[in-house]
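Q: These are the structures, in structure tokens.
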Structure 1
Amino acid sequence: MRQASKAMNRGFTLIEMLISLAVGMIVLAAAVQLFSQGVDATWVESQKAEMQQDLRAAGNLLVKDITVAGSGLPTEAGVALPNGGGAVHPVYGCNQAGACLPTGAINYPTPPPGAGGGPPTMYPIIPGYRLGITPPGSVTPSDIITVVYADPVIALLCYQATFGAAPTPSPVTFTLIAAPYTGCVPPGVAAPQALTDAVVGLQPGDVLWFSSPSAGNFIAEVTGVPATTPAGQPPPANATYSISFANADPLQLNQSTAAANDLAAAATAYSACLKTKGATPASCSATVWRLEVITYYLQNLPDPTGLTTGTPTLMRQVNGHTAVPVAENIVNLQFNYDTYDSNGNLLSAAPDAGYSENNVSYNLIRKVNVAHMSIRSTLQGTRTALMATKGYQTFDYQTSVSVRNMSYLQRY
């Protein structure tokens, strides 16, 4: 029998093993590189999707509020506020705990000299050009914007508001009118809600607008309400609620010592109305709306990872309540406005609506332009191989919103 050749049993040589090992390592490295890039790309795209979703949601909420600015108000010219003889100025941006915007409370604007001047005024839109914080990485302060419109949910028109003995306006008594409630309930609401309803009822910090046939228009802040009742529980017939409007409220809207535009003046006018021959509480009472005074601004919230600069966050504050975050990592917020000067000339993209340079009143704003609302990625790109030199990702949101209720109110 023929013996097997010894050469056939030698196996691989050392050189062959090294070559095959090198080839295998190259193939494995290529596979790992492809997998790593795939993971990095997935992470980057998921971060982009999250940023776009957050920015779109924040933009939709902001645009919705701007769109309805001025709705339900008697005029686009705004409502005059109490001034306390100039010693106490009404403000916005503070909550019931006394905490205000990061840059402090902001005074309501007065009409510019070119518009005739006057007391502090609550306009449907109040620009806050460079009144916000300077976001991380920026050298320019951010903007603030405040919009005002009537709350379309609570049926305050189904209640008659009567004042205490002059000159003390607080508390104000709200009495439910007799059924039927046709014309006083908002669309989609079957019956008036209790003013102490746990969900839609009045709360300290709410801002109410009173319109009295005897005393005109007044703005006040709720400081005290009775105990809440279960949500959806209807009020009893002829229900009455005693709502407090104490002085020294956080928004400084309640000023019984003011000469005009305060509930004290309303109480005095109400008492005078009752003394008129034939006058009744119903004929002298005020109709009331709850206003939504909504302020958007940026704030650096504490960062759980320990970053000293915090997380720049878009905040939304309603009336005198605690502000709530809308979207994190918003690093830029800038607005400008299309408006008209006193001669009817269009002012396009004015950062402060022409208030400081052209004496333009805020009631002449016709369009709000969101010039920049920028969002930044949560993590830097340096944490991935794919984004090694590109840092943070950003998206910028821009849009224009026509202010219909200021442009076309009572115009047909």
Structure 2
Amino acid sequence: MAEGLDPRATARRLLGHLDASPTPYHAVDRAAELLGAAGFVERDEWAAWTAGDAARWFVRRGGALVAAVWPSALPPEAPLRIVGAHTDSPNLRLKPRPQSSSAGWQRLAVEVYGGALLNSWLDRDLGLAGRVSVRRGDEAEVILVHLDGAIARIPQLAIHLDREVNQAGLVLNPQQHLLPLWAPDGETGVLEAVAAAAACAVDDLMAWDLMLHDVQPAALTGPGDELLVGGRLDNLVSSFVAVEALAETPEDPAAVGVVCLFDHEEVGSVSRTGAAGELLPGVIERAHRSRGGDPDGLARALSRSACVSADMAHATHPNYAERHDPGHAVDLNGGPVVKVNASQRYASDADSAVPFLEAAERAGVPVQRFVSRSDLPCGSTIGPVTAARLGVSTVDVGVPQLAMHSARETGGALDPDLFRRSLGSFLAPSG
């Protein structure tokens, strides 16, 4: 079968993106490479933006990225089609003093980031990656590091020493039980290894944002490659297909296409790179003004704009079907899921869902619906905060998955392509 007709082709491309993106910073770096290869030009936030700037561009800020197709031929009041996703995933992050020692072993002092399934980090081969600030003479340089390979591990306590674990359940204290083993006492410490990766002396390491990741490669599994498994599906699946969809946007769209990959969604989005910050509103305002727009024109444009908050969704778990609403089953490989919550944990409503539903219909993509059981709490996304910050009609949509927030998650191999096609149709509406 030709790759263009292979419904798993998108998932196969995604595998490399997952493996190359162990942290939000690497995910943004990878997204920038994909956009650059598609003809997008990187903009500097410090530089002045003018009417003569390229129509296809992106801006990076740490673990976040904003990219757009904004032709000068479009009038200033042209509506925007926005897709928002996030680059961060729950994990274990190094503390400022990351070295500890017990029973003759160096351990890594870590802090839990986000709502991680803690047990999923046990007995896995772990790598370390992130960004470090390095002193280079009189200046500081921020660089990415990636210590891949099985360099750390969190062994679970043997059942002989915890006889009731299978009946009483596993209880983990993050301060005591989640310290990965690094190396025997007296061997190379973690900071020495990081400094070597950064090509600097330990004393030149000024600060770091370093996190652990499962090094087992992402893969398609099942008798017919039906399943997609890997770390950080939530939410690199959405980030990847959104970038691909924007890269495929035609040169003469009827609306401005925007993709924003935020950081810090898993911890509340309140940061300079999170959805609750000024990143997206500020970039949109600058870009609109550089195209000759004014505040009234921007308000008019936003009033007719639409946003998809692209985040993963819960598929109905075959072993825990009672945890899902019986009238809203969600299937792996059943297509993207519109997520609804009466308390506005999701931004979807009868009006905001229409642009995406129409786009999916044009693309020939089936759409599923998700709502939580009425007796279980509901998670949230960047959707409500983005709708509030921009005043833009927003719908929450995602790819179904199992084991959300595990160190290694499970999705359907067909769903990334279905979502990419529907987002492509959404970003490029008919005129």
Structure 3
Amino acid sequence: MVDGRACATGGGNHITLGALHPEDSPFLRRPDVLASLIAYWQNHPSLSYVFSGLFVGPTSQAPRIDEARDENLYEAEIALKELRQAGHAAPMSQEVTGNGGQDALPLPSPWLVDRILRNVLTDMTGNTHRAEISIDKLYAPGSATGRLGLVELRAFEMPPHYRMSCVQQLLVAALMLKFWRTPYQNSLLRWGSALRDRWLLPHFLKQDLFSIVQDLKLCGFHFPQELFAPFLEFRFPLCGAYSVGGLDLEVRMALEPWNVLGEETVSGNISRSVDSAVERLQISVRGFDAQKYAVTCDGYEIPLRAVDDGALHIAGIVFKAWAPPFTLHPTIKVHAPLNLCVYDRKAKKYIGGCTYHVAHPGGRSHETYPVNAYEAESRRLARFTGHAAQPKHAPETVMNPTYPHTLDLRLT
């Protein structure tokens, strides 16, 4: 990007699963495998967010089954119950074959899988294609092109290297084999506000991803955790680090869903813009003692929460980074740059701080993209400085019980 941040091309890298012949499709031979896939993806938000693009959330191209539609989980549970019952149409020991269906045992009515799930796996508008797990081409009775036995996982964007793409595909293949051997029977989870609070922060997504790696290891599939380090660094780049008073602060990019705005007339045409002006950062602090210190952003205390048995404290900061022509809240000012400071409660004074800029701190406006990775890195490093304008008053507190891990500066 112009500011030096690496991002994907925006092109799709969707993973499509099935077989050469529709009757060989594992999802038609064993519908419980599809039920396992849906439930496991819903239970593990890292599969939805770590490999996707910048545009996430309920109005994206691959919305989760539970994003902005909590009541849909209830209907999905009923659908999965029906699907798991249908899964007994084929024996559990049956192996996948590729012989044109000679040994396959498809459902007596394979279109039932489509009928059971079609109205559950959709986006907010009922679009069956724009779903995280799309069954448009599984076995739709109304279209010959929709009866290919395929399931498409759409929350995968093009990674920067082909080896990373191979890791993604091997991960999905291992999960499929896991579900084929042992169906995943866990219930769907009511994440509620945690989807917008915890699961947009890289720390929790990393923990969840490594729990999946551990699940696969128990099944005999060994994925070293180091394989996923490039994904995490690419998805959640380091903005900067700062140390003061025995505290080690780290600032990383986090995720923030983009809202689709209301209709506007642009050049005589009706257009619906996307608000990408709001960003989210993750603040992690080691050596933090809440009784002694407070870490603030623009004078407001950051609601740090202890993780890893208290060795680390994590929080997210939501802020308006820039002012586009169309935005969700046009009256809210731009918050950047962000001044992060450390406040000593006993001494009642600030002992240091750092600043994160969304553009060049000197006001330099880049008109071209970086020519190489070194220039991109220099642009990123220039936006984080080891000093900050310290507030003249003690930290203020903005509590939001719905999102306990998040400081939303738009509420200040």
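What follows is calculated from the coordinates using simple rules that are stated; it is not laboratory data. It should be emphasised that the depicted structure is a prediction, and the values quoted were computed from it without experimental measurement. Cβ atoms are built from the backbone, for glycine too; each structure is taken alone.
Q: When distance in nm of label points 7 Å out along Cα→Cβ at positions 24 and 264 is calculated, the result is 0.7; to which of the structures 1, 2, 3 does this value belong?
A: Answer by label: 2.
Q: Additional query: When distance in nm of label points 7 Å out along Cα→Cβ at positions 32 and 392 is calculated, the result is 7.0; to which of the structures 1, 2, 3 does this value belong?
A: Answer by label: 3.
Q: Related question: Assuming 25, 22, 11 is semi-axes √(5λ) of the Cα gyration tensor in Å, for residues 224-295 alone as calculated from a single structure, say which of 1, 2, 3 it is.
A: Clearly, the read-out refers to 1.
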